Structure I
Amino acid sequence: MISHSPKLLDKNKPLAVKPGRTINKVGIIGAGQMGGGIAHVVALAGYKVALNDLKPEYYDKGIELISKNMARQIAKGIIKDEDKDEALKRITFAPSMEAFGDCDLVIEAATENEELKHKIFAALCPHLKPSAILASNTSSISITRLAATTDRPEDFIGMHFMNPVPLMELVELIRGIATEDETFATARAFVESLKKTTAVSEDFPAFIVNRILLPMLNEAVYTLYEGVGTVEAIDKAMKLGAHHPMGPFELADFIGLDTCLSVMQVLYEGLSDSKYRPCPLLVKYVEAGWLGRKTKRGFYDYRGEKPVPTR
């Protein structure tokens, strides 16, 4: 049984999650917003973490963000200084796919691009041990289809963390057609050991959260595109009128407009329903490279002291 508190972990005892299957070390591919956030919570839960990205400087940037976010948790009394120090020591740089050879679980958290994920799995699988579980943090792509490109579809599962990972309580678990019961049980126990709650989704485009959330954001863009309201008015309306913590444009910029577009394209192509057609204005923003906070411009301009609407 995995402990639900890092303080209760016996460092000399493997973290058993199912008879015949243990998780001690977790590999994570991608040190960006999602991968770094996953590394954050996994290391705090007492697991060793191997974190990979294309360049060492991306890894360094990821570690810097993890350290800052842990410092915020210390300030709020969520964790202690020693928790942060021990967690950061558990995270090491994985310079290549070979470095994941001793991992019990590897979580892919790369950009939401199916072709890229296929290339990653092709490079990764030859180096995994037979008992390793492979998971994808994809927010919309078919788990069955991704699993079919690997050497272990029975040990493949969707493990969709919400952003920002350290703050959000939910993880969607998605079984592919071939995912074995034991793999699913192991994944669920692992997620629960991170103090997260699971929601099980069928393997349909965008799963549960994004199936509902992204069409709402896309409709907000249509509302702007058709001149019903401005960015500021629509965000204000949804925050004060629907009591949303963030307006749809604030949220879209936070998620990344390229990610929003990618999910809408998956929904549109996967379900063949015109109601999921991406708004042309969203497409234009992505074509312009205005992807939100990460590029300093999206539906808001973040280059000054205060975000300013761009429309």
Structure II
Amino acid sequence: MLSQNSFLTGQLSAPCWFVGAMTGGADQTNRFIDEGLWEHDFDDNSRVLAQVRSMQTGERIAIKAAYIKKHGLDFETGGNTVSVMAIKATGVIAENMGDGRRLRVHWQRVSPVREWYFYTYQPTIWKVTPGDWKTDALIDFAFQNKPQDIDRFRNDPYWRERFGTDLKEHKRFRWARFYQAIADGMVTHAADRSQLIAFLQQLQPSVEGLGLLSGDQFVDGSKGFIQDIDPFTLFGLFNRGIRDSNRQAIASALARFLGVEEAVPESFEGIPVLNNQKSWFFPYDKNRDPAQIEALWQVFQSGLALAEADTE
């Protein structure tokens, strides 16, 4: 019988595979382990089929689950969410069925599940090839039970400005906490946007860059100030191609209205901006389904709830 250790020697340069276990809308980890197999349900995805066909007998494989986490971590995050990849089982490929869909695997359950941070991958199949310090560390973590050097990842240039040891030295991504606080403040107006609209209408004359709010078109043929707004368009008011000073002025005024205490960002570096000519997430009032803006608020609230859930 094949075992995980029997392939260790001579396989250190071979790729390792990190695969998901969600098929048919459910987590199949227990079934895969019990039946000694792995499979997927992407029947018409030629790239996935080719990936599975390329997997070789003796190569190491792990069942993963990728998600994000903000609470209950053993290191400082600066209020940012962290990418997480849980390792649920590890094993060795015993047989590739050749159909691009199924493998025979000798699994070993990982209990309790081990969480790996930062260097993660969401899609179902991840081919990880040794040779880089990040990939080597992940492979050792998953298959050799070695601890992750969290500080090395935190202080890598890619993650340092959000998670580094000396967070106070880094300013470029301080906007993350401000944006999270703004989002939380917006939710309090999800059910009734009338005060929000009144505030924007009062603010418009005194802050440059809010003229787009007066361009709505109504069923009676008139034009005027918007009568409703969704959270994505609201964020877009200071996420457009306008001067940073105007972005800061709009963000500052909105923060005061929402009761946000986080400091307004000194830099917006790294944030995608909306096209100035297409900054609304909803059509004109005369063309709009009455439920459309409500649906956008529901999507927004669902996203925030998911980010706070700290689960797969």
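Every number in this text was worked out from the coordinates using simple rules, so none of it is lab data. Keep in mind it's a predicted model, so treat the numbers as computed, not measured. Cβ atoms are built from the backbone, for glycine too; each structure is taken alone.
Brief remarks follow.
- Looking at mean count of other Cβ atoms within 10 Å over residues 33-40 over structures I, II, structure I comes out largest.
- When helix-only ellipticity at 222 nm (-39500 (n - 2.57) for each DSSP H run of 4 or more, over all residues; to 500) is computed across structures I, II, the figure -9500 traces back to II.
- Value 17.6, calculated as mean count of other Cβ atoms within 10 Å over residues 145-152, assigned to which of I, II: I
- Structure responsible for 1.56, with Cα Rg over 2.2 N^0.38 Å, for residues 57-224 alone calculated and labels I, II on offer: II
- Source structure (of I, II) for distance in nm of label points 7 Å out along Cα→Cβ at positions 41 and 89, computed value 2.5: I
- Origin of the derived value 46 (percent of Cα pairs over 32 Å apart; candidates I, II): II
- Per percent of Cα pairs over 11 Å apart, for residues 49-96 alone, the highest-valued of structures I, II: II
- Of the structures I, II, the one that 13 was derived from, the read-out being relative contact order in percent (Cα under 8 Å, 6 or more apart): I
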